[in-house]
Structure I
Amino acid sequence: MNSTWLTFLATRGARVENGVVADFGDATAELAAVASESILADLSALGVIAVAGADARAFLHAQLSCDVDGLQDTDSAYGAYCSPKGRVLANFLLWQESEAFHMLLPRALVRAIQMRLQMFVLRSKVTLADRSNDLVVLGISGSMAARAVASAVGAPPQRALQVARGDGCTMIALSTTRVVLAASVELAPTLWDRLTRTLKPAGTRCWEWLEISNGLPWITPATQDRFVPQMANLELIGAVNFQKGCYPGQEIVARLQYRGTPKRRLHLAHVRSDAMPAPGQELFSDDSSGQEAGMVVNAAPAPGGGFDVLAVVQTGSATRAKVHLGSASGPELRFRALPYPVT
């Protein structure tokens, strides 16, 4: 973690725990504001791998599930990095910056993914670098998002996954009301102060809740190598290109897409429990005869109390049975509709 940046945030009221911003003094109020106000969140829980060199585009195209070859510098893309068995080792948001591609992914996975990619560089003209401490990544959400970005940085991108740049900052639109900003550590304090003239600072959990509500999962160490992309709905958010050539696990991913049906899918649910569900925590259903029926992928406190979760669950169990957290008698999950169609 960049201690200089976190120290700055502390001067602006942040309460930092384990290298991320827990809140700015009132976690409950900040979470409530997510649904009705425009917020600004520090995303230090995410890290960045930069991949540069003359062969960087071809190298990544052969390693990742998304179409790197066709990626323009005005666009970003969701993607996945899979094992040879088609299991997701990491998912990410990818964009091109100057001479390098930048992969935004959970910071806890940066070192392992960088080392694994490095194994396959061989004689390619490719360099990989951890830029997690060189860049500050911020998340903006709400009806005032575009206006705040325009005032602080410059004209924001207009469509989902479009990239724009201004005043030394990269802007990536996740939707019409959500934007990710990436800036240097040196520029970030000035940027933060500009943005907070319009936006309410909020803790990291607020942004994590937004990701969950939008059906956007993040693979973490607890769920690494557990799901093929379709189980985590990654193909539904555009993270898998089925027209590109080979990449690790491609045959398995394609076979499931064209010749099979996922027996498990990512679902959005709400649960009331004494403790926040943990990634990797098992789920049990009334129709699974005591066997594990799913797994929590991500969880965050919900504005109205309790927790919202993204969980991979057996398809039948999610629609026809009661699903419980942790044990067959644990708290029951209440499933909700995702913001995109699930086939």
Structure II
Amino acid sequence: MMVNATPVTTPDQPAPSGNRLASVEVMRVVAIGAVLCIHALPFSHATGRPVVGTAWDTATVINQLARFAVPCFFVLSGVFWARRTAVPAHRWSVTRSTVSRLLLLFVGWSLVFVLPWEGDRVFPDFPVRWWANLEANVRWIGRHPWQVLFAGTNGHLWFLMSLAQATVIGALLTGRVRDRWLLALGGALFAVYLLAKPYRQTPWGIALGFNPRNGPFLSWLFFSIGVWVARREPATQWLRRGAVLVAGGILLSALELTWLHAHARASLSQDAVIGTIPFGVGVAMLALSGHPWLSWPRVASLGSAVLGIYASHPIFIELLGPLANRFRSGWWDLLAVGLVFGLSLALARLLARGRGTRWLVR
């Protein structure tokens, strides 16, 4: 989901090997598939439960197994930003270009999602209901300006603004502060997120007047880990080490969420917990390993469309919503994830061909 995610080398850096690039692109495609699972909620429509996270059912397990995706994207973004700014003179030019691109995408797609896409709301009595929902969306923006500023007009756009903030923090601090202090700041911000969200109902919890997922509270820790990882030379051994981190992260997350659910009545569905750190970092290490096992050319070829899939996929989740409510089948939910992926991929490639729309997906 990174903007311009292909590593851009500075003059004094060798170009990455083909295998390494392929492994990154493969894992980006896997990660965007996980993001679609988080948002499409496969198997949730068949359970009859109002929300995912009330029990360790299939929907909740899939939802939490997919939570590596966003942290992985933040780590990889930090890695590539650090590589591109390895020469201090390039730091602010690269940062300005990256942040400007992120903000342009954020504004552009926020405008797209002002439009109503919910099939169950706009198809009946079209276009009267469509116009009514458009007016409601505009009124909602007026009532929630701060939420729109940090998360856009659709919930998934928070990633772009959070990544922009993390990139600016990186430009301000990297080279002036030792890596250990960058990581310490990330840990402190992440602790605020934990105490204000998954751990809020514990004796140590705190209440904030906004969603602590947004801003740098979640993004900076993983971005700074990416900056730290960029100082190391990747090797194929990272596949094994990454796999160990992934396994440990999944186990820790399951134990942590079970404890929070039992003792603090927290949902089993969380954006991130402590166990998400090794989980997300481990997947990023798999991506960076360059191992031949992860060199799948056909999958890697889809990597250029990941940003477009990410940005556009809620359109198709909303349009297909009435069918999910009608069929109420886990198998339909899985098919719907595939349909959303395919339709988002097709739209991303279509937009990439247009001179006036290419900026929305590149």
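Computed from the coordinates by the stated procedures, all read-outs in this text should not be read as laboratory data. Here the structure is a predicted model, which is why all the values come from computation and not from measurement. Cβ atoms are built from the backbone, for glycine too; each structure is taken alone.
When FRET efficiency 1/(1 + (r/R0)^6) of positions 35 and 243 (r between Cβ atoms, R0 = 25 Å, to 0.05) is compared over structures I, II, which one is greatest?
Comparing I, II by FRET efficiency 1/(1 + (r/R0)^6) of positions 35 and 243 (r between Cβ atoms, R0 = 25 Å, to 0.05), the maximum is at II.
Have a look at I, II and say which one yields -21000 for helix-only ellipticity at 222 nm (-39500 (n - 2.57) for each DSSP H run of 4 or more, over all residues; to 500), as calculated.
Structure II accounts for this read-out.
Tell me which of I, II gives 0.40 when you compute FRET efficiency 1/(1 + (r/R0)^6) of positions 131 and 283 (r between Cβ atoms, R0 = 41 Å, to 0.05).
The read-out comes from structure II.
If you rank structures I, II by relative contact order in percent (Cα under 8 Å, 6 or more apart), which sits at the top with the largest value?
Largest one: structure II.
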